[in-house]
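Below you'll find a set of structures to go through.
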Structure I
Amino acid sequence: MTLLCADPESDRSHSQLTALGVEVQKVNWRRHVPTGRWGLIYEALRGPGSEQFRAVMPGVRAMAEALAIAQEQRRYDVAFIWGAELAPLLDVAQLPTAYYVTDANTTYLRRQVRAAPTLRHRLLYTLDAAHVRRWERTRYRRAAGLATTSQSEAEVLEGLTGRSFDIIPVALGDEWFAAADVPRERNLVTIIAGLDYAPNVDGIRWFVEESWPRIKSALPEARLRVVGRSPSAELRASLRGAGVELLADVPDARPHYWQATVAVIPLRVGSGVKNKLIHAFACGAPVVGTSVATEGTATVHRSHALMADDPSALADAVIETLRHPEEAALRAQSARRLAEPYRAEQAAEALELFWQRTRAGRAEPARGSGVDLAKDLDIRGGTGAPRERP
């Protein structure tokens, strides 16, 4: 197996992969930043895909070049491509392609439009949504095999592409199911999320501004803790001003799930199965979240978690959980069983079956989508195309 990647997470990860017989090839994952406001507007009109896709096009071009070289040097059985932004690689692969996308970006961008803070943002997100809909509708069909993380995501993507999708669950290591080694605290409300991801920041600010004052009024002893990586200086200042405890870049998130009286997932924007929800379930934390936070799973309101989309109702759900920890513990017990199918070995079995079915020719890629690979892979105007196929 050869792994083409931007960069292994650490030297330890690299050595572990090498020990498993995986050849790791680092790709120069360059990024692109539009030149000024007019450059942003021009690219929003031109496309392709969303702003996030356009930002990594230089990296995708480098990945395409690396894939073309790898295919010349060795014979492979299947190419596994992971990520919506890597769809242009489907035009480079000369062997059966097993393509995996974690969620429907069309759904994500439609929600961004609804939650846009200004008219300018709404217009830009609307343009991105139109580009992404075309991206998903025309490009994904070119893979031999398609997969995503949940049935709800598959239904959206199948409607766009006219192709069937396998389901490969998010994978959780056994460490997430380990017994807690710290006690659960009282009146501790915890949000655990990547703080460099815009939907998480949006949800946290919304919760702190709209829900938290209501909770504090009802339960003055309640405490709010935010745990996550890479918070901006602006977010740090706003949380500090609201009296919220911030723990940044912690080495292990699990103790914070174990300690929490309630883990809140206040997402308004997003799509796909949320890792933070499955992590909370596996760790046995009582959960309060929005419908966006719980989508793609079998979560049932009051059986596994309390769910609400209105900020007042979300606050009431947190208050109820804090006041009735025994009932919350029973919900968490039921929710922990929902996490079992996400164990890594089950995800690995589904993934290997997906590769085998793709190699066996389960479906033929649909050609002739009319996309311009060279244009997409060089957003800055150079040639940027991967080497031609032999």
Structure II
Amino acid sequence: MTHSSKTQPELTIVMPVRNEAAHILGVLEQVFDQTLDRTRYEVLVVDGFSEDGTRDLVRSFSVDHPNVYLLDNPGFISGIARNIGVHHAAAPYVLFIDGHCRLESPELLAASLAAFQRGERCLSRPQPLAAEEGSRFQTAVSLARSSFLGHQVGSQIFADRDHHCNPLSAGCGYTRDLYLALGGIDEQFDAGEDLEFNLRVHKAGIEALHSPLFSLSYMPRSSWKALFRQLYRYGYGRALMARKHPHTTSPLAVMLGLMSLGLALLPVIGAMWTPALVLWIALAMSYTTGSLVLGAWQTRGRGDMDLALQVSSCFPAIHLGAGLGYMSGLVGGFAWRHTPSRAERQRIAAESARKAREASTTGAGADSGTGRFLS
């Protein structure tokens, strides 16, 4: 990928995606509604062989936006996509934006570039959940996740003031030189890859500038199972990080994992040993009471008992998911990966290659002068 001196971008936006047809155009439109002049940035959409039309939508969008490029991600997962994007970035500064979020400020790109040009090497952003915009359950998830028991202690994802901080939980933008010097994302991580990389940023002695101007919001998970899976994967990723960096092992995470195992296993043991059943009942009642109280607190002033109960129901998904995922990650157990099976990956790659050959034969994939593609 080459640029003339007149069009050399100052900022590269890397967008890892896979099957984001429902959201990708909305995010791209928000990126190009920013106040920063379009000639000053480029967008690299790094796609894990989407099968839902995402690729066609990106190609179509790029016809009128020649600084949008589509790259292949043969590894499917987000961490690999990030490395591919940074490798192809033409700008000295890189900002990661997901394919299913909302940019909260039209100044996001301009503020990010200005911060880098002032000498910042890492940026951190709030990542709130978009309450009231989805289903009632999604509103409940947003309320639960924003509570003091709904996210990692010390996390910056709900912090909404300008300050310098540890980049661990919310680092999102880097000088390209820093990213490459630290070796990029560890591609063995299928979840929590950003945390592990940000830990290395922190160990290098670099603080992140955190600002609401950099904020992205996300839609909460739409079902209890999806929320449980999300937190299970977060927990698993944190456990992998603890295995790679033992000093990051969290006593609180271990306690949460042991509590989760207890709630899951004690009823089984209790079928053979009554004291275990008694202990499970006591734990379950205490936990349920705490969840109900916190659910009522998070919905105070709304007069909505049903919503309070839904908020309360989110806490088991959050805590059991994160706890069981963490314990599984410590012993190398079930990872609940996003990647397709090996056979499915081979089928998808072969199908993508076939389509690329057809496009090349018909000329549909050629450089039209208004958009260039690396896939």
At a computed 15.8 (mean count of other Cβ atoms within 10 Å over residues 29-36), which of I, II: II
Hey, FRET efficiency 1/(1 + (r/R0)^6) of positions 53 and 149 (r between Cβ atoms, R0 = 25 Å, to 0.05) derived from one of I, II reads 0.85; which structure? I
FRET efficiency 1/(1 + (r/R0)^6) of positions 205 and 301 (r between Cβ atoms, R0 = 41 Å, to 0.05) was computed and gave 0.40; which structure, I, II, did it come from? II
Comparing Rg/Rh (Cα atoms, Kirkwood Rh), for residues 13-212 alone across I, II, which structure shows the greatest value? I
Using mean count of other Cβ atoms within 10 Å over residues 277-284 as the calculated read-out, with 14.4 as its value, let me know the right label among I, II. II
Please state which of the structures I, II yields -13500 when helix-only ellipticity at 222 nm (-39500 (n - 2.57) for each DSSP H run of 4 or more, over all residues; to 500) is computed from it. I
When mean projected area of the Cα convex hull in nm², for residues 237-308 alone is computed for each of I, II, which one produces 7.2? II
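Values in this text are rule-based calculations from the coordinates and carry no lab data. Predicted model, so just to flag it, every value in this text is computed and none were measured. Cβ atoms are built from the backbone, for glycine too; each structure is taken alone.
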